[in-house]
1. Suppose you compute mean count of other Cβ atoms within 10 Å over residues 225-232 for every structure in P, Q: which one lands on 15.8?
2. Given a value of 0.95 for FRET efficiency 1/(1 + (r/R0)^6) of positions 113 and 185 (r between Cβ atoms, R0 = 35 Å, to 0.05), calculated from one of P, Q, which structure does it belong to?
3. As an exercise: mean count of other Cβ atoms within 10 Å over residues 249-256, calculated from one structure in P, Q, equals 19.9. Which structure is it?
4. So percent of Cα pairs over 16 Å apart, for residues 177-264 alone, computed for just one structure, reads 61; which one of P, Q is that?
5. Work out which structure the value 17 belongs to, where relative contact order in percent (Cα under 8 Å, 6 or more apart) was derived from one of P, Q.
6. Tell me which structure, out of P, Q, gives -10500 once helix-only ellipticity at 222 nm (-39500 (n - 2.57) for each DSSP H run of 4 or more, over all residues; to 500) is calculated.
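Every number here is computed from the coordinates shown, using simple stated rules; none is lab data. Keep in mind the model is a prediction, meaning the values are calculated, not measured. Cβ atoms are built from the backbone, for glycine too; each structure is taken alone.
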Structure P
Amino acid sequence: MAVNWAVSKKSSADSEHLSSAMKRIPARVVLLKNCITPYLLPVLRHVAASVEGFRMLVSTPMEPDRPWEPVWDGIDVTVQRSVAIKHRRVAKQGFAVTSFVHFPYDSLALLYQFRPDVIVSGELGFRTIQAFAYRRLHPSSRLVIWADLSEHTEREIGRTRTVMRRVLLRAADAVLVNGASGARYVQRLGVPQKRIVLAPYAIEMSAFISIPLTRAICMARRLLYVGRLVEGKGLQVFLRALVRWAETHPGQSCEMWFVGDGPMRKYLEQFAVPPSVNLRFFGNVPQHHLFQFYAQAGIFVFPTLSDTWGLVVNEAMAAGLPVLGSLYSQAVEDLVQWGVTGWTFFPDRPDNLQNALDCALSAPMPVLARMQEAARQDIYHLTPKYSASRFLEAIQIALDQNE
């Protein structure tokens, strides 16, 4: 029987579960991750307050390509001895991906020093291999693997890495995933359904929810993109579709705002568009000012070619923006309903993208107003506290496992 992994709105039963899951767990927990991003910090604070002891082992204070300063207030953090390698690959879809692969070589030694009851290890690489080794050498300990992935992001990993992942995942006492696609992926690699816990990414929403839902007519169809300007976000694909739309809708104008920066900015600024299309670029904006841009837009655009989640979708929905988004993002797949909270498409299927874009830009004002309200309503439950409760559930599942 197929499993429905979709992220749903919180019911009263979910509220009771959330309260229960946030009770203090008598266990020492160590979480291994590459770094602590600003959106993750509130989740970690809730987790730290709900267990007997909590410590983070990070490979680096912050990734070199991230615009944030490291902030760890309220978290006990140890920066590991680690080697980082800059890795560039070209996906089969044709876009280049640059990332940093970390090899924190003192994980096992630090775990011996801290003696955790539960290890939560991010990703399925070198740090998790060491966590796996510690779990085997200390049978009383437990291992939770945090697999930030989707079926789409992992489709090119190869047979050798797949075999290694199968070994690691089957040895885990619980597995955290951030979306339905990730759940399907790890289940295919042999993880029982009862050990899989969905922990979707969450944000502090107060600033976005404070934005009035009503938009002026001049803003109602203004398109907004927030994020890095890199090949993998599919912006060049989207602009080609936008140009085609403009050519088939003479006399209609369209405006699109870009908030963020990256190596694609100059290319996008010089992209040939007809006079009826106005593109504006604002560069990087501090997190606490982002809501001001959401407040001046009507439809959020997220045409990514590959994303394990996409927190900007959370922000947009909290701000009351319908989302025109790629199904290669788990946030779009799990949160966006066609015609209710937005429109979805596959960015590598031109006619599919064109149809979604046309539906978005031709939606009547009353329909857009209903979608604004529905978008905010459907994201309201997805708070850092809710996400933390899912981490705590995975920890409790791991502790309940028998040898």
Structure Q
Amino acid sequence: MHATLNFIPNAFAYLLVCLHCDSKKKLQTLIAMLCVVCMFVIARGNIDLRHGVSDDTYQSGADDGHSSESDNSADSYLLAMRNDAGELFYRIRGKGEINDPNDFGQLIVCVIPLIFVFWRPKKSLLNITVVILPTCVLLYGIYLTHSRGALLALVAVIIVAARRRIGTIAAALGGAAVFAAAMALHFTGGRDISASSGSDRTSLWSDSLQLLKSHPLFGVGFGNLPDYLGHTAHNSVAVCAAELGVVGLFFWSMFLFTTARDAIATASPEKVTDARLVVQASSSFPRLIENFGTCDKAQINQLGRLLVLSLTGFLVSGWFLSRSFVVTLFLLGGMVEVVYDLALRQGMIGPRLPFRRVFVYSGCFAFLLVLLVYIMLRITNLMH
């Protein structure tokens, strides 16, 4: 019952996006709302930083950004922590679903690519006002979260976005330069990003896989991982596998696989064609469907590319965070299916995969995710 009640808001978020956002303008409205939420939290957190915070904001031992229940009820939009040198620093956070700095940082990384849906060629003033300036504010917000996972996700988004224009090698070098600059500017608040600094997290990954071996079918139960390990696993795949077992991981992977597949398909110019005449069931004459939003090929590809970048940010940050079931994933999943449906109804893209193939591919995908966690564990063990 506890798991069901926690999952219902995510399911509703996904369904409402799929049912309501049936045009590009409605998707833009949703993206604008997410951007406003992020900017509001950034503004409130910045106000708290400038006017000072009370001593009870500090949470001893909260080295991962998770706040206790008593701290969640505080009015402050900041969370205090100690860095590797023992110095006190503050991290911005939101409320509710984003009451953790890492959650909020992940949300910002996902929103930044989506803002470019408002970009208009040869409209410099409009682009500066509605795209460039909000992006700068959101980048400042990521800095204020001091989230290492968000920084890695931001670098990954930059690399994936730039590789189409300048090539993979140049994009990787650019991403490395951004990472080095961010570390020089104390982007993470004085906390290191290395195999040794993450050894405590990788040990939790290993313990989670051991729990999967001992509870293979249904896991230890939703939200029960800290009861076994004393902490969460800081890896979305490991958390899902340990808490929900093979059965839960399979269905989670099915959602993730179909979402990623549909996003990549809509982003591909080769898989999206120009709108074709579609025969309505109630008419014997071919005509374009008029009772839903329409987009041309360029718009579908643009939306698909932006969603691929947003998913990249979510998945990279989620690899180092316990974010298997947050609402951000289901909002992105809903937006992906809306764009795919817009293309599908206009005859611009092929039909979705049949369920039999999805079933097989999802099982393979789940296996590969667990295998990747295992390989990373072996590599980090060899590095120590």
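1. Values: P: 20.8; Q: 15.8.
Computing mean count of other Cβ atoms within 10 Å over residues 225-232 on every structure in P, Q gives 15.8 only for Q.
2. Values: P: 0.55; Q: 0.95.
Value 0.95 for FRET efficiency 1/(1 + (r/R0)^6) of positions 113 and 185 (r between Cβ atoms, R0 = 35 Å, to 0.05) corresponds to Q out of P, Q.
3. Numbers: P: 13.9; Q: 19.9.
The read-out was computed on structure Q.
4. Working: P: 73; Q: 61.
Traced to structure Q.
5. Details: P: 17; Q: 21.
That value comes from structure P.
6. Values: P: -10500; Q: -21500.
Here the read-out was taken from P.
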